[in-house]
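FYI, it's all coordinate maths here, none of it is from the lab. The model shown is predicted, which means the values in this text are computed figures rather than measured ones. Cβ atoms are built from the backbone, for glycine too; each structure is taken alone.
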Structure 1
Amino acid sequence: MPSKEIISTENAPKAIGPYSQGVRAGDFVFVSGQIPIDPATGNIIEGGIRAQTRRVLENLSAVLEAAGSSLDNVVRTTIYLASMGDYAAVNEVYGEFFQGSKPARATVEVSRLPKDVDVEIDAIAVVDSGSGR
């Protein structure tokens, strides 16, 4: 049976409910949905959807790194948007973070997100083979 490890890092926002930032199970890392919270201040990032998407992806990256993985090893993401009108802007920033082999993805518009933010992204990744974890 694969082992299960709870992933936690100060470089991403603390969970705002009864869940973990991420869970490593065997060779996979499951990262909980990240929203545009600055982990240093606990505040929602201002500056529009591009700045918020950038912060979300930086938060995802921090959890992945804590688990021995990286954005390069993401195999699937789900993007949750408060407005599909932000789709093009989110894609623009998303493309900056995923330039090589791009993960599978779903994007959905939802009626509301935690803390009334405009974007949330979760991810599934594989662990770096050389991580030694």
Structure 2
Amino acid sequence: MAELKTKATEVSVADFIAAVPDPVRRADAEIVRAMLQRLTGEEPRMWGPTIIGFGSYRYTYDSGHSGEMCRIGFSPRKAELVLYVLTGQPDQAPLLARLGKHKTGKSCLYVKKLADVDMAVLEEITRTAIAHMDATYPA
């Protein structure tokens, strides 16, 4: 089986955020880092080269593939801020409707800048993701 590319590293989160070229994205990354750290009670850690994650969990798919990943995280990418907070659960749909300007993927929430979204709603979406992870993958 191939080695997982996205795994915890010893790269400094502070150094990674400081190196984000766009000043708005860099400032937004600091805000999201602080929010996720406060909500999870976990220290941030780099996962792979670009994901800032909080906590970890082990998973095994029906296929037998298994691994470890951060419980919740984000990445300040060039085009947008990617937050790994979507669970596919129905309780997030009404929150997403109130969030503001965003796009979604399977488990990803894409935001150009935090100024485009309601931060209280983003925090509530994050809380639902943490609760889902706690229920699905208890510590």
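If we compute distance in nm of label points 7 Å out along Cα→Cβ at positions 26 and 106 for structures 1, 2, which one ends up with the highest value?
When distance in nm of label points 7 Å out along Cα→Cβ at positions 26 and 106 is calculated for 1, 2, structure 2 comes out on top.
Computing Rg/Rh (Cα atoms, Kirkwood Rh), for residues 10-73 alone gives 0.97 for which of 1, 2?
Structure 1 accounts for this read-out.
With helix-only ellipticity at 222 nm (-39500 (n - 2.57) for each DSSP H run of 4 or more, over all residues; to 500) derived from the coordinates and found to be -11000, which of 1, 2 does the value describe?
Considering all the candidates, the number was obtained from 2.
30 is what came out when relative contact order in percent (Cα under 8 Å, 6 or more apart) was calculated for one structure; which of 1, 2 is it?
Comparing all candidates, it corresponds to 1.
Of the structures labelled 1, 2, one was used to calculate distance in nm of label points 7 Å out along Cα→Cβ at positions 50 and 82, giving 0.5. Name it.
2
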